[in-house]
Structure I
Amino acid sequence: MIECIFTIDYEIYGNGEGSLRELVLEPAQKLKAVFQKHNARFVVFVEAAELEIIESKRSDEAIEAVKQQIRAFHRDGFEVGLHIHPQWYNASYRNGGWLLDYSEYNLCSLPRERIVEIIERSIRYLRRILGINDFSPLSFRAGNWLFQPTQPAASVLAEQGIKIDSSVFKGGIRHQHGLNYRPARQNGYFWPFSNDVNTADPQGTLIEFPTYTKMVPSWEMFSFNRIGLETKSAAKSARPTDKIYRILDFLRLCHPMKLDFCRLTIKELVGMFEKELEKDRKNRGLFRPIVAIGHTKELVNLETVDLFLTYLENSRVAITTFDDWLGKVHLSSMKARAKEEV
């Protein structure tokens, strides 16, 4: 059984450039309309740190409309997840630009006390936006997919009521930050974990739902569509040293291609999914959650999203959220089924 979980990172560029209206508000509203047309929902990974600091510095007049939009997402049945780029919390705003604290770029490398402070603060901000005092997000995605070292961040998240992480992309490497998700390739479609997000642990307090990837020859990563988005995003987000490390990340024979509905063409999206449908026809008893990813700042081709949703409907693939699925299955049952897949 296949279910497709669409996720969108709700954020501007990583260095603070760009307007909320252009990179968050307008693309998110258009994406919502496409999904509502298909009677479907997605997970909105709200970048809480970024939005709180933008609001506190009054640097973007669209922040109130963004907060209204988040409330509307929650009201209309879209799951609101937590996404954090911790370098925002010590940011300063000068001469119309942002100076971010890159010493806190990787949440997981910080002391436990600081991780607790950041997680609690970000959840409090989501509660203020939604006007729900006891709101606790079900799902989490780390900034720049950095969920190593896994502890103590995983324990802190679990203590705050978070049950699902979606930071891993199998086969992923980030040399600059010591990230290595290559061992995760031996796991199934989802798995419980504790000390290391790469390692399945039936007693784990969190469950990993990785962004779906396919290992492809590195040259396949350089399609016209991806090059355009990668170049635009890198120009806005990366520091000079970041670009060097990104080149190192790509210097290998095979590279993980994410199921990215902003960067891939409809042919590429369908091609990746057809392989999973073939597996499902051979074994329909196995639960296969396929997590797709996108970013509001990269959402430029709504026609591709519309076509892909139509394809999934015609293929009888359910479009769901983490919250929907967890509401159907008890957590202990999920862990047992994940263990069977590994």
Structure II
Amino acid sequence: MNVALIAVQLEIDANVLASGEAYRRHIEEMAACAVEDAGDADARLIVFPEIAGHLALFATGPEAAHKAKTLGAAFAASAVRRPLDVLRGVASARTLHPRHAVLAALAPDGEKYWRSVFGPLARKHRAWIVAGSHLRLAANGDLTNASFTFAPDGRCVATTDKVNLVPGMEDGTPKGLHLVRGDLERLPVVDTPFGKLATLICYDGFSVAHTTLERFVPVGERLAARGRITVAANPAANPWKWLGKWPPESSVALTSPASEHPTRAVQWHVEGLPSSLAQTRFARYGVTSHLVGTVLDLRFEGVSEILDDTGEQLAASPTHDRGGHVTYVVRATNEG
């Protein structure tokens, strides 16, 4: 069976995120270009970047949100016209932090939009799609960084919640989003015609923690104990300079760093998914898809890549700061 592995390196800017319809068109165009480049295949897997779904809350927001100077202010502007939803967010969420309440108010509509984009996209290209990640409000009030997996018929067949939260950004620190960690024991493994597929959202692909003070679990090791999978999808979003020193000197969030490296790129190779695969060989292939570009006060950089089970590159993006895609066609089997 010929299987096309595709990583979409999604580039974002003010024009792409000008509206929900503009964002939808951009995603559809990026997917179509990547599928055409990959050529004919018996099966396709398309992986989109982490946080891409978070940005749907900005793209679909009111005019006031698009005039904001920071993403946090944009979300607040989106929520200010929905006071009842914010109150429901306070009531349903497990934390009373105002930022958390705003995101809890907006998350359900963002998830609805995200489903409306990727269900039809999976059907159109007859592809398995890992839809990056979005903010998900669970019935019990947990707010998580979650990733949907869609089957070629458009059904959502798995929801993966991120287990390892980036310190100072996603966790309960003062500037964090106060998200809830996913349950590693319930991390979905999806059976596909080309084998078993699991999603490790960005930091979950790492073998080593960023700092010495956080809760961190090597997800790859746990998956290896459950049995080898065929493909590890790794939606990613790196908010630091790809060619800058690690850890960044200006990052208060990374106090007590666990390691130092010449660049973030080197650190990603030594500690990220390439390292996890090399150490445990828990998957035959890894597909990392990066978000790149600038939105308000945030900038993302990274190199999307397709890896073998030793962590070596089979294909990679030629740039760390421009959009595009990476494709690699493999002959897969049904083995896990």
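What follows draws every value from the coordinates through simple rules; no lab data is involved. Bear in mind that the values here come from a model prediction, so they are computed numbers and not experimental data. Cβ atoms are built from the backbone, for glycine too; each structure is taken alone.
Quick check: -9000 is what I get for helix-only ellipticity at 222 nm (-39500 (n - 2.57) for each DSSP H run of 4 or more, over all residues; to 500), calculated from one of I, II. Which structure matches? Clearly, the read-out refers to II. Which of I, II yields 0.70 for FRET efficiency 1/(1 + (r/R0)^6) of positions 148 and 308 (r between Cβ atoms, R0 = 30 Å, to 0.05), as computed? Value 0.70 for FRET efficiency 1/(1 + (r/R0)^6) of positions 148 and 308 (r between Cβ atoms, R0 = 30 Å, to 0.05) corresponds to II out of I, II.
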